[in-house]
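Next up: the structures, one after another.
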Structure I
Amino acid sequence: MLKAFFAVVYFCIFLFFIDLIFRNTLSVFTDILAVICWIIALILSIGMADYTVKKVKDKYGKK
């Protein structure tokens, strides 16, 4: 559950920056590039969420 929460948070942050970059473009190429960036952001956010949860469990889980 914690991984899903962090993944959503990271993905929303990435989407905000992707939207800033591709906001006023009217080209098919930039639309395809934005979708590719969304897929990369999804993969990165899942990886970062996994890393964050492992670090939190290492720091607070084993006492």
Structure II
Amino acid sequence: MIVGMLGSAVIAVFGLLVALGLVGHPIDQQAVSPYGWSILTIGAALFVLFAFRRLQRGRRKRAA
């Protein structure tokens, strides 16, 4: 779970850098920032998923 959370955090940071225009370059005169925002959204959603699963696992262990 920790590896998944770290990986998704890296994806989110990369998406933020692309969205801000610090990484990447225009493709056929099109901005890459929309792609960056979508990468950021996917990374953040994965991070929340892994964090929620980790929280559920901890609650299950305490209940047992």
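Some observations on this one:
- If you line up I, II by relative contact order in percent (Cα under 8 Å, 6 or more apart), the top spot, with the largest value, goes to I.
- With semi-axes √(5λ) of the Cα gyration tensor in Å derived as 34, 9, 6, matching label from I, II: II
- Among I, II, which structure scores highest (criterion: mean count of other Cβ atoms within 10 Å over residues 19-26): II
Bear in mind that the values in this text are calculations on the coordinates, not laboratory data. Treat the numbers as computed from the prediction; the structure is a model and nothing was measured. Cβ atoms are built from the backbone, for glycine too; each structure is taken alone.
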